[in-house]
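Scrolling down, you'll hit the structures one after another.
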Structure 1
Amino acid sequence: MTVRKDSCQTEDNKIVDPYFVLEFPNWVQVMAFDSENRVIITQQYRHGIQSMIYGLPTGFSEKSDKSTLESAQRELLEETGFTAGRYEKVPVIFPNPATQNNQVHTFAAFDIKKIQEPQFDHSERITIQFVTIDKLMRMISDESFSHALHIAGVFVTLQHLNMLQVRK
C-alpha cells in the first residue's frame with residue numbers, strides 16, 4: 001500500500017489539501033461452480049477482525065501476472081487446488097472509490113477440477129467447502145458470510161449470470 005497526497009478540487013471549486021488516497025494493487029476473487037452448481041467458499045483467519053471468516057477464493061493481482069484473469073486462475077489454484085475449464089469476467093467493483101484507487105475483478109469459474117493440493121502463503125491456513133447458492137444466501141443473511149467485497153462479488157456474479165432471483 002502507498003499513501004498518495006493529492007490536492008483535490010471539489011465540484012463547487014473548494015480545495016481539499018491534503019487529500020489522501022490509498023493506492024492498493026487490484027484484487028481478484030473467484031466464484032467457482034462445480035457440476036452440481038455448488039460454489040467453493042473458503043474459511044480463514046483474518047487478523048483485522050481477529051476471527052475466522054468465510055469468503056471467496058481471492059487475492060491481489062501481482063505484478064508478475066499478465067492479466068487479472070491470470071491472477072484469478074492463480075488464486076483459485078493456490079487457495080483451493082482447483083482449476084477451471086472456463087472463466088467468465090463479471091463487472092468490476094470498487095472497494096472504496098473515495099479514498100482508494102484499486103478495483104476488484106470478479107470471475108465466475110466453471111468446469112472445475114482439483115489438480116493439486118492448495119499452496120498457501122506463509123500466513124494462510126484455508127479450508128474450503130462447497131455450498132449451494134441457497135445456503136450461501138442463508139450464510140449472508142445470518143452474517144456467517146460477511147466480507148462486504150465478497151458479498152458484492154456474489155451478487156454481481158449472480159446478476160451477471162442471470163441467477164439472481166429478486167422477491168417482490
Structure 2
Amino acid sequence: MTTENWKPVVGYEGLYEVSDQGCVRSLTARGKWAAGRILKPFKGSRSGHLHVGLCKDNHLVLRYVHQLVLEAFVGPRPQGADTRHFPDPNPTNNCVENLSWASRSRNMKDKSLHGLRKLTVGDVERIRDMRACGVRGTDAAKWFKINLTSVCDIHAGRSWSHLNAALR
C-alpha cells in the first residue's frame with residue numbers, strides 16, 4: 001500500500017491541497033463542509049477530463065485536476081506544452097506517474113500508439129451519415145477507434161468544417 005502525498009494547490013495555498021493520486025481536498029471549513037473534505041470531481045462535458053471547483057475570495061474557478069497535479073508535483077506548464085496522459089490515456093487517471101507536460105505533436109503520436117487514428121474525408125462523411133441514420137456518437141467513436149469528443153466536434157462542425165461548404 002502506497003502513501004498518498006499531498007501538496008498545496010498552486011495559487012490556492014492554505015485553501016486546497018492536491019495529491020499525487022489525483023485527489024483534491026479543502027483545508028478550510030465552508031458552510032456545511034468540514035475542513036479536510038475531499039472534493040468530488042466532475043467530468044467535462046466533452047473531454048472526459050475531471051474538474052473541481054475552487055473558491056478564493058468568494059470567486060469560484062473550475063480547474064482541471066490533471067493540471068493541478070502537474071503544477072504541484074512537476075512544476076509550471078512550459079510554454080507550448082499540453083498535458084499528457086501516458087501510458088494510460090484515460091482522462092480520469094490523474095496519478096502523477098501517468099501525467100507529464102508534452103508537446104501537441106507528442107500527444108498526437110500517443111493517440112496512434114493507443115489505437116486512436118487519424119480520419120480521412122471518407123471517414124468523416126461516414127460518421128455524418130451514421131448520425132443521420134440515428135447511430136449514437138459513442139458507437140461511431142468505437143467503430144472508428146476515436147474518442148467521443150472527435151465525433152461530437154465533427155457533428156457540431158468544430159472540426160472538418162471545410163467539408164461543410166462542399167455539402168451545401
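Worth pointing out:
- Structure (1, 2) behind the derived value 16, 26, 27, 21, 9, 2 of P(r) over Cα pairs in 10 Å bins from 0, in percent, for residues 6-69 alone: 1
- Structures 1, 2, by relative contact order in percent (Cα under 8 Å, 6 or more apart): label with the highest value: 1
- At a computed 0.75 (FRET efficiency 1/(1 + (r/R0)^6) of positions 94 and 158 (r between Cβ atoms, R0 = 30 Å, to 0.05)), which of 1, 2: 2
- With Rg/Rh (Cα atoms, Kirkwood Rh) derived as 1.06, matching label from 1, 2: 2
- Among 1, 2, structure where mean count of other Cβ atoms within 10 Å over residues 30-37 as derived comes to 9.6: 2
- Among 1, 2, which structure scores highest (criterion: distance in nm of label points 7 Å out along Cα→Cβ at positions 38 and 86): 2
- Value -9000, calculated as helix-only ellipticity at 222 nm (-39500 (n - 2.57) for each DSSP H run of 4 or more, over all residues; to 500), assigned to which of 1, 2: 2
Values quoted throughout were computed directly from the atomic coordinates according to the rules given, and no laboratory measurement underlies them. All values reported here derive from a predicted model rather than from experimental measurement. Cβ atoms are built from the backbone, for glycine too; each structure is taken alone.
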